[in-house]
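Got some structures for you, see below.
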Structure 1
Amino acid sequence: MGNGRTGECHSPRSPPPRREPTMANPKVTIYGIRWCPDCRRTRKFLGEHGVRYRWIDLVERPAAAGEFEKLGDGRPVLPTVLIEGGATLFRPSNSELAGALEIEIGSERRYWPLIIVGGGPAGLTAAIFATQDGIDTLVIEREFVGGNANVSGQVENMPGFPDPISGFELSDRLREQARRANVEMIQAAEVVEVDSLGRYHTVVTADGTEYSCFALIIATGSTYRRMRVPGESEFINGGVHYCAASDAFAYTGEKVAVVGGGNSAAEAALALSEHAAKVNLLVRGDTLTANSILVQRLLEVPNVEVQYHLDVREFRGGDQFESVLVRDEISGSVRQIEARGAFVFIGMVPNSGFLKGSAVALDDWGFVCTGPDAPPPDAEAAELMALLEESPAAPPGLFETSVPGVFAAGDIRKNSSKYVATAAGEGAAVAMSAGQYLRGMS
């Protein structure tokens, strides 16, 4: 087994061979829109795995809208994927696509000096830096490489980009850079467990495959928090959404509501304003918490109305979504706001469920504790390290968790800034920390 040491020279590994699907020539039809991030992600995933498909762009072929709506039972979801003789999938994840098409996912190699769980800006940047440092690195991504940046409308604070760049384009550039660096990436594989024995770490994916390493970076990011009010579950993807970039087109000429007052909510309102007739931005507090640039842009858009002190109580409708029930926190009055769809951006939930039960310490919200926030190894871990004749662990570094050799970066980390630029910066820094750790083991 390797120990992750770097030398003056190293030979780059050849990119992994493309895996072909085991289903013979599956007949797949994708209904979508060219600029929809999830549509592009779906087409890219199928193309990377050699799956032939028929692409129907609903803007270029409006006559296909009727058959598209029938597939969704009147609730249009982009993309809709029709597999002949199989299932109809609505905005499927990469793992759902892999399962439906029997695409084999994984790596034949089971040991890596460094494994990174999560393929967003933090994880990919860490992988690029580590690989260029001569460390063989494996990235395991549950959904799509590029993370939440794929569905960001515009990224406006990325160094080196004086003009805004779409989240999908930025993710695509990161993916290409990682590919050129010969980073091995596994898509559509969900890590369900992490186990550590002294300085040796093992990750287990949903299909039972185990991958082991000496250094592990957790960069699984976060997902948008749900409101958990009546009607939310019933109308998910049929009126209630968490991604404006993918669904804005479906509400052309309609009234919509956006819930939240931060950057994500402001960006969604701006994206929707280009298609919807009216956008009601519903803010629970007395002010917007989005950055000043976004706030100024919102104030300049005539079809966006910001309403404050509103607490969302229910999403209502019959066969279709119809309105949002809100309570005015000042007057106590309750009223309905007409909307054909609602977009929710009320905060983030860390993707850390697979760490529960492990020795990696989490805060009360589920974010990973690192550096001074991470407690030292407990007595049982210290006793095990002594049994294995390993030296006592030093205090955790800035990105190191409560488990020596396990690091975290990006949105998953407690007290991190939830920006693409800072996630990428943390990815570079954590790669250096992991490299120093691996070299110190020799």
Structure 2
Amino acid sequence: MSKTVLFWFKNDLRINDNPGLNFSSNKGLVFPIYIHDENSKIGSASKLWLHNSLLSLDKSLDNNLNFFSGNSLHIILSLCKKHNIQNVVWNKSFEPELSSLESKIEKSLRKINIEVTKFNASLLWEPTDVLKSDGLPYKVFTPFYRKGCLSLSDEPRKPIHISRNINFFSCNEKKPIDLLGLSDNKKWNRKILRYWSIGEVHAKNKLLNFISKGLIGYKKLRDFPSGKNNSMLSPHIHFGEISVNQIWHEIKKYPLDKDSDHFLSEIGWREFSYYLLHHFKKLDEENFQKKFDKFPWRYDEKLFSLWKKGKTGFPIIDAGMRQLWETGYIHNRVRMIVASFLVKNLQIHWHHGRDWFWECLVDADLASNSASWQWVAGSGADAAPYFRIFNPVLQSKKFDPNGEYIRKYIPELSQTETKYIHTPWEQKNVDYYEPIIDLYNSREEAMKSYNQIKN
């Protein structure tokens, strides 16, 4: 009689290159489950992506994925007892709270002699394997990546293909996915699906399409939001529809040049974000540089609301924030521009921007979101200097010179002359919002605030 192995899916919603699933399929009958934990902290846009990703995965598993909602520990213990399961397998999480939950579950299972097996399916390098010569963690990206990661003797694990057909355990009590309550916002769900194809197959196709059409010129052209040199893979990576190992080794099939090297370094930046969160577990809440605890942040509800709605009067800011609301995504260069505007020109705490992105992004990721907001704010590890304040007009002229991106998301400016598209207030009879702040004065005010804490 074959053993039954409970395999716990989390943010690894794929079949290929899934070490835990592959191990389980070789050990016996697989009982695949997904639990929407009662303490799950997930934004509205991410819920919609997760709902559709689970539907796609369930289809790939021939409708054998079992959905549960509630306390993960109680659910797993109950299933093991009910079905006499002696083996539980999962792929590890690297977020502090989730890692702590997994440790608690593992301890409880081992106490009743249930075997637990865990794998790394989401990072190229274990955070504990990459340390400086003095045994301390890196705090600067370039030496972390170039000296710490790339110098390791073992290259990142090669992708694992499922080695056999999966034989499933059937409990004959499958519950509908709607039990999870992830798709309550039907209108937003329909809108998001107009822009995205979700699931493992689409993730792989998107990678191959990027390699063929977007990788050449990536280093120079990735910052242009209307271009084709962005992979758009981040939500697929976050939910594990494709692994960073698959991406890494697919890129490695081609000659290494400045474009592929730079793209791989962006994967490295994601690794660095998780590395920082692992070694500095309050990164999502606390300033990495403690001097910023005394920064005189200001909060203005009206200005924050105008920023969220894309009504600041600065077209590149407004286009970015409207792209976010419309599609659940915002181009990376534009993310930096809108974030700098919020934390420096408006001097609103990065927590507020972090939370809005968390709510609206389909690729909202605790490590990347936290590290990136702190990087822009100047409070993070290897952060941009606080005095580096993006000028939205200059950034707009440089990276959206013809206004293609602006016109796409701001229809009010679709007929505006190109020479005024970045500064519509300079053209007569243009019906658009007045700038909510003066760029020069707000920059000076930001520097005054920074000078209060810099020493």
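Values in this text are rule-based calculations from the coordinates and carry no lab data. These figures come from a predicted structure and were not determined experimentally. Cβ atoms are built from the backbone, for glycine too; each structure is taken alone.
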- Task: Out of 1, 2, choose the structure whose coordinates give Cα extents along the principal axes in Å, for residues 114-361 alone equal to 58, 53, 45 when calculated.
- Result: 2
- Check the numbers for mean count of other Cβ atoms within 10 Å over residues 258-265 across 1, 2 and tell me which is largest. 1
- Out of 1, 2, choose the structure whose coordinates give Cα extents along the principal axes in Å, for residues 106-217 alone equal to 53, 53, 33 when calculated. 2
- Origin of the derived value 21.1 (mean count of other Cβ atoms within 10 Å over residues 34-41; candidates 1, 2): 1
- Task: Work out which structure the value 13, 25, 18, 14, 15, 11, 4 belongs to, where P(r) over Cα pairs in 10 Å bins from 0, in percent, for residues 314-401 alone was derived from one of 1, 2.
- Result: 1
- Note on the structure: Re distance in nm of label points 7 Å out along Cα→Cβ at positions 50 and 306: value 5.3 computed from one entry in 1, 2; matching entry is structure 1
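Given a value of -7500 for helix-only ellipticity at 222 nm (-39500 (n - 2.57) for each DSSP H run of 4 or more, over all residues; to 500), point me to the structure among 1, 2 it was derived from.
Source structure for this number: 1.
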- Query: Which structure, out of 1, 2, was mean count of other Cβ atoms within 10 Å over residues 226-233 derived from, given a value of 17.5?
  - Reply: 2
- Taking Cα Rg over 2.2 N^0.38 Å, for residues 370-433 alone as the quantity of interest, name the structure among 1, 2 where it is greatest. 2
